Structure 1
Amino acid sequence: MSIEETRAQWKPAPESVATVSTDDVPMHERFDWWVDMVDREVTPVSTPGPAPDRFDGWAQAVHPLHSRVAIFRLSAMEIRRSAAEIRRGNSEDYYLMVVQEGTLRLEQRRNVAVLEAGDVTLYSTSLPLSCAFGGAGRHQLALVRLPRAALPLAPGRVDGLLAERLPGTSGRRPC
């Protein structure tokens, strides 16, 4: 599947569901294809180091008005968002992240959160970050885009919660 075909598939009408996968992408192009998709559809990012020998990814999103809710399933990888990437594209959004499978390490605003299934965190597209999906297993997470302008909270108060682990397993089982 070409990047142009993916773009057409990933830009559905509001409140419809879009699904993309690396299954139809040649193995040697999958990682770059995935990073390009994340770069365009979530926020501009970069990846340190070489591409892994094998990479699999799948995403499904619904686009309610002024937001996006998406599920991502992916192999181990690391992404970074630098000041240069922020200047290249800053949607000024927050993302609520719910880890559903695997572990990851998120760094933003001098906070470091090590997250596992059931944990929740928040990150901002307006600040540098690093996120490592570690280990050899599969990772799955849900992302909910929260436009900064739509939140009736002072940015300083919200920013204090960035990359903080909010355990989702106390009191009930994770989804």
Structure 2
Amino acid sequence: MRKWISITEKRNFLKWFLDNHRLKSTDARKILEFIIHRPHLLENLSFVDKIKPREKTIVVSSMQSDESGFAFYDRYRKTEDVSQALHDLTLNPSEKVNLILNFYGKLLNHRYLQMLDSPEADSIHLYEQSERHARAAEALIEKISHEQEIERVKRQIDEALDKNDRLLFEQLVSRLQELDKKRTG
């Protein structure tokens, strides 16, 4: 599943990444800047978290990462030479390219997760969404249950009045006041 991310979003994210992270390979900065200034490359760029066999993949790492500073995978060939990667991007500007960014805290970074094209990221978003829905549903059930309890106590108060049962009436009024405090508190 490929999700569509605009060129502007990709460009802004890459600029943010370069502004906020020091790269292990200074030449890796050149390739990211090269991509940033070429809309046709941004259009074919996907952010991924794993190297995909038979697909071009660029790997760039910040200083805080344990991964190598730069790598370019073209099908089954790997190089750490940025100039070869730039040459390939120049010769094949319309080919799809994957980009892996390694930096500290990337799995907690909402900007990165929004860019990421992976089932895992989609699963995280779906899980978070379902959790929000579950909390909202629980709150709604709690509210409805509370309102039903208030209605039940009001009916019992009416029955106590009909029977002239003063003691039960006072107990139920006290219970109703407690329920009202919970609703407003």
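Quick note: the coordinates plus some simple rules give every number you see, no bench work behind them. Because the structure is a prediction, the values reported are computed rather than measured. Cβ atoms are built from the backbone, for glycine too; each structure is taken alone.
One of 1, 2 was used to compute distance in nm of label points 7 Å out along Cα→Cβ at positions 128 and 160, and the answer was 4.9. Which one was it? Checking each candidate, the match is 2. Of structures 1, 2, the largest value of Cα Rg over 2.2 N^0.38 Å belongs to 2. Among candidates 1, 2, the computation of helix-only ellipticity at 222 nm (-39500 (n - 2.57) for each DSSP H run of 4 or more, over all residues; to 500) that gave -4500 used structure 1. Each of 1, 2 could give distance in nm of label points 7 Å out along Cα→Cβ at positions 16 and 40, but the derived value 1.7 comes from 1. Looking across 1, 2, the calculation of distance in nm of label points 7 Å out along Cα→Cβ at positions 32 and 144 that yields 3.7 traces back to 1.
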